[in-house]
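In structure tokens below, several structures.
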Structure I
Amino acid sequence: MAPFANPGGPELVFGLVGATGSSLSSVTSALVKSLRIVAYTSAPETIRLANLLHAFPRWQNLPDFPEDVRLNAHMDAGNEFRKLTGRSDAMAVLAIAAIQDHRDQRTGSQNVPAPRQAFVLRSFKHPAEVETLQRVYRHQFYLVGAYASRHDRVDNLAARIGQSHHDALP
């Protein structure tokens, strides 16, 4: 299928949400592929909210593996960040700042949206985060939910954890 040739188009923000163990990676891949078909850029491909905490000295050395340790450390760090800031939408505020930084690189201004640019934000844990992004981006924000049965989430998570422990072996 040939991509669209339309050079105009609004900046879009997609927020992904799913229970731990849901396959947000496959949802992200499908979304990014679909965006490319309609000539949208999604660079960086995904902004992982938890990874935005690495910019702060307190959380710059959060573990990347094994998977169970990474998940727990990043969830704890996100909760601590919300508590320290007194904002249940604190991670959304970090995402907005990341979008502004990318805009500045692309357009020369944090306040000038880049045409046909899409941001894929992964993954929200609190309703206040979604509400803030809806308020800021209005009709250009889309919330995408991923569903998997509890059985599938447990299987997926167990496989990811097991593989990460195997990969960590010398």
Structure II
Amino acid sequence: FDSREAIFLELLDEECRDWLAELSDALGRPRARKPGYTNEIRIATTIAETLAARRLMCELLGAMAGVLERNISVEFARDFKLRAMANITALSELVGAQLPWLPAEFTGFIGEAILTLAAGMYPFSVPTEAVRQAMEELDFPDPGCRFREGLQTGLTTWLIGASAQHPA
């Protein structure tokens, strides 16, 4: 590895591949479309729960663009980006297989959107001790719970919105 950052990016790739395998197992076989967006809610919930449980992966996602990609060689960047896009494509294909009625342009977008949502939200779920104490004193919700719930709400909204454009 050409830098410490490259090691962390390698770890992120491994974590992401492991998560995708876990997610595939957790989702199981695709199910017939059900009314009330039952399928979309189940998929969003499963993605949110399995992703929120992978704190290291979420931390690395949150640091990827702003920190980890700053001190790597062009060769490593090229290799990492190819693997990252393969992971994003695998996630998009997994969602598309579970919800085959979604339009292709949406399933092409959803993999990257899921990981970007997690990367943006995760840093707020791990506040410093001073911020955590202030949040408790102000009776704010637990930031870790807000992360999982925020992921679930965001993903549910996206999946239902895309499904609503293509009624059964």
Structure III
Amino acid sequence: MKYQRKAIFLDRDGVLNEEIGDYVCRLEDFNILEHNFAPLLELQRSGYLLIIITNQGGLAKGWYAEEVLHQMHAHLRVTYLRHGIKLTEIYYCHHHPEFNGNCLCRKPGSILVEKALARFNINASKSYFIGDRQRDITAGEAAGVKGILINSNQSIADVLHRII
């Protein structure tokens, strides 16, 4: 099978929504970073799928329920869609090593990236992972995706030249 599609893999907290500390546990604290609408729309128009890969260990810790996480993700999808941006998929790891041991899906593990590569017929060598932590970059690179490290809450526009 020939892999034709290309994708931008995105961490969630600190990349798409405001980094506020340990975990965003309530919908009312889930603040979307509006400065990323324009660069993500440009990436989408350039043919990139937009896929979120996020660790959500607060679920394992019992800090918030999966229902709240789904509400946050629905809010994220709807808000981006209002700006013409379709988020292809949101993958999340609900484990935390201190609460339910090691798993394969938690970044820096690459299994969620690999799952998306296979599911959406993505060419890893034409794809990028944008994240604000080294574990994001490590996860992408382990799956053959180029990593771009940004600061928390930084605009993706600052690194757009590295992609298109």
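List of remarks:
- Structure from which 46, 17, 14 was derived, Cα extents along the principal axes in Å, for residues 88-151 alone, options I, II, III: II
- At a computed -9000 (helix-only ellipticity at 222 nm (-39500 (n - 2.57) for each DSSP H run of 4 or more, over all residues; to 500)), which of I, II, III: III
- Looking across I, II, III, the calculation of distance in nm of label points 7 Å out along Cα→Cβ at positions 48 and 112 that yields 1.8 traces back to III.
Bear in mind these aren't lab numbers, they're just calculated from the coordinates by the rules spelled out. Just so it is clear, the structure is predicted and the values come from calculations on it, not from any experiment. Cβ atoms are built from the backbone, for glycine too; each structure is taken alone.
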